[in-house]
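Q: Once you scroll down, you'll see the structures, which are given as C-alpha cells.
Just so it is clear, none of the values below were taken in a lab; they were calculated from the coordinates. Fair warning: this is a prediction, and the values are worked out from it, not measured in the lab. Cβ atoms are built from the backbone, for glycine too; each structure is taken alone.
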Structure I
C-alpha cells in the first residue's frame, strides 16, 4: 500500500460550518457501506484533502457509532495519500460498517477517493 499512513490534524475536517458547507453545496458518492459528500475548495485555501466523519444517533449507541468512526478513520488513513485534490470530504457510514470485513470498508473508501479524484481532474 502506498503512502505514509498518517492522518494529520491538518487533514481533518473539524468545524461545524465546514461540515454544513459540504452537505449543502457538495456532491455525493453512494456505495453499499457509506455515502461520501465532497466539495472542492479554492486554490487559496488549505492544500490537500480534509476528511470528516458523521454518524447519526439512529445508527446505534455511542459505542457502535464510535466503532464505525474508528473503522472508517483507519480505512481513510491507509488511502488518504492517494487523494491529491483540495477537497473537503465527509463520510457518512451505514449500519453495515459494523459487521463488514475491514477489506470491504477499505475498498469502498478507496473507490470513493478514486471517484473524487476523477471528478477533480475533469474540473481542472
Structure II
C-alpha cells in the first residue's frame, strides 16, 4: 500500500474539488493497486514561497513534489519504472509537465508505521 504526500506549488488558494480522489485513482491504476490500497494526501505550497535559482517561474512550470512511502519500496529497475509511472500520472491529473513532478522515496515503512495501532511488520 503506497502512501503519497503530494505538495503542489501553486498560486491558487485552494484545490479543485475531487482532486485528491482523482490523484489516488490515477496512482492506484498506475501501480495496479486494489481499491482502497493507494492513499494520497495533498498540501499546497504558495508559489510566492518557492524559487529556483536564476530561473523565472511560470504557472505552467511550477513543480510538484511527492514523497512515496511503501512498507517495502521497490528497488532498482522496478523503482525506476514506478517513478516514471507516478510522475506521468500525477502530471496528467494536474496538467503539468511530467519533468516538473519530483519524487522522493521514504525509507521502508515496515517496522516504522502502524495502521489503527497495528505495526506493519
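Q: Out of I, II, which structure matches 4.0 when distance in nm of label points 7 Å out along Cα→Cβ at positions 42 and 74 is calculated?
A: The correct label is I.
Q: So if we calculate distance in nm of label points 7 Å out along Cα→Cβ at positions 34 and 50 for every structure here (I, II), which label has the highest result?
A: II
Q: Here distance in nm of label points 7 Å out along Cα→Cβ at positions 58 and 90 has been calculated and equals 2.2, so which of I, II was it run on?
A: II
Q: Figure out for me which of the structures I, II the number 13, 43, 31, 12, 1 belongs to, where P(r) over Cα pairs in 10 Å bins from 0, in percent was derived from the coordinates.
A: Only structure II yields this read-out.
Q: Check the numbers for relative contact order in percent (Cα under 8 Å, 6 or more apart) across I, II and tell me which is largest.
A: Ranking I, II on relative contact order in percent (Cα under 8 Å, 6 or more apart), first place is I.
Q: I would also like to ask the following. Could you figure out which one of I, II the value -9000 for helix-only ellipticity at 222 nm (-39500 (n - 2.57) for each DSSP H run of 4 or more, over all residues; to 500) was computed from?
A: II
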